[in-house]
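Listed below are the structures to be examined.
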Structure 1
Amino acid sequence: MSKVLLSEQLGAMARVDELRQHQNEVDEYLSLPQRRAEVAARIREYYQNNGVQFTDAQIDQGVREFFAGRLVFEAPPLGPLTRLWSKVLLNRSKGIRLLQYLAIAALAVQCTRVVLQDSQHKQATQSVSEAVKP
């Protein structure tokens, strides 16, 4: 008889149970027509036991509508601040491009100022040197 550690056995059993549970969930979602029929039958039984008037069409429509929207993701509505923030994040490339253009424009203005100051400085030194010469 082999010695199996209890921790190994429990770990393997937990994994098997997890796989079995996962398979049961998959089977439940894949057997949708059967699941709809079971739910409709249970609703009919409940209504009959409680004396509620119903038609089969009502139950079929209700069950069909329930299962149609059951696995559909519906995003929650965004508030104004969240909507603004998401637009900013989604359009950040446009904002970065605008900042790049502004930086280029500022650099061009600064270069122009430097060139103009340099030419004015040269003119001033030239006029001073001409004034100093006899």
Structure 2
Amino acid sequence: ERRASEIMLKAQGKAAGHRITAGEDKAYDTADHVANLRAINVTPHVTQNQAVTKTGKNRNSAIDGRTTRHPGYGMSQSRRAMIECIFGWGKQHGTMRKTKHRGIGRVAADFLLNLIAYNLIRIPKLVAAQPAQT
């Protein structure tokens, strides 16, 4: 999975023509993966894996202060959490856990229907968060 992400990000970086960022979860926090991303001109916004192992040792994250000191790292992590929330909702309340359709078109339509339902649920919260206009 890490190699696949490196291949896709390398293609994205070439298409963009400048340094890009990639937000990934803590499973991607390995020294070789982070080094490979930096080598292909990708800034890794990987969640730090500093958990305690079964033997009681603290894990050392491959993401250091060079990345975490920038405000973009925090924004990337919060955006990633927002996106994960959509998929979590679709699996728990929608029909994304196990598709009942065959074919890319039908599965895509079902996915779109889940996104529409999620947005309909969010509308009252978004309206309440807007400042009153006079």
Structure 3
Amino acid sequence: ECHQYTNRSCEECLKNVTCLWCASNGRCVEYPIRRVLPPADLCELRSARWGVCWVNFEALIIAMSVVGGTILITLGVCCCCCCKKKSKKQVSEAPDKDDERAAREREKRRVRQEERRAEMKSRHDEIRRKYGTV
């Protein structure tokens, strides 16, 4: 069916979605649906047109590779950024050894201060009783 459009125009050939236009020799052939890309003996990639006349397979492959690569790189960068933020958050949330040691020392000082305060209060109370000011 596609052969009838040979030596006509690309647009006429590509009206049928099963057809492939080869610009180098002006042939309209059946697209080899069992293969992703048309074989070189059928038509070179730079001359092969399918779907639209203004894009050849070579440009299509390059464009798709660039778009796919850009998407993969973008996803990779996003994953790295997310993982980095997550690990920083976990590090900042988890107290390190210095923080734990400082907290223990603060607690010890607070307990000692409470003991001294109680001791001083009992001394003052004892002095007040001794001199009868209570």
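A value of -20500 for helix-only ellipticity at 222 nm (-39500 (n - 2.57) for each DSSP H run of 4 or more, over all residues; to 500), calculated from one of 1, 2, 3, originates in structure 3. Structures 1, 2, 3 were shown, and Rg and Dmax of the Cα atoms in Å at 18.8, 61 was computed from 2.
Values in this text are rule-based calculations from the coordinates and carry no lab data. The structure presented is a predicted model; accordingly, all values stated were derived computationally and were not measured.
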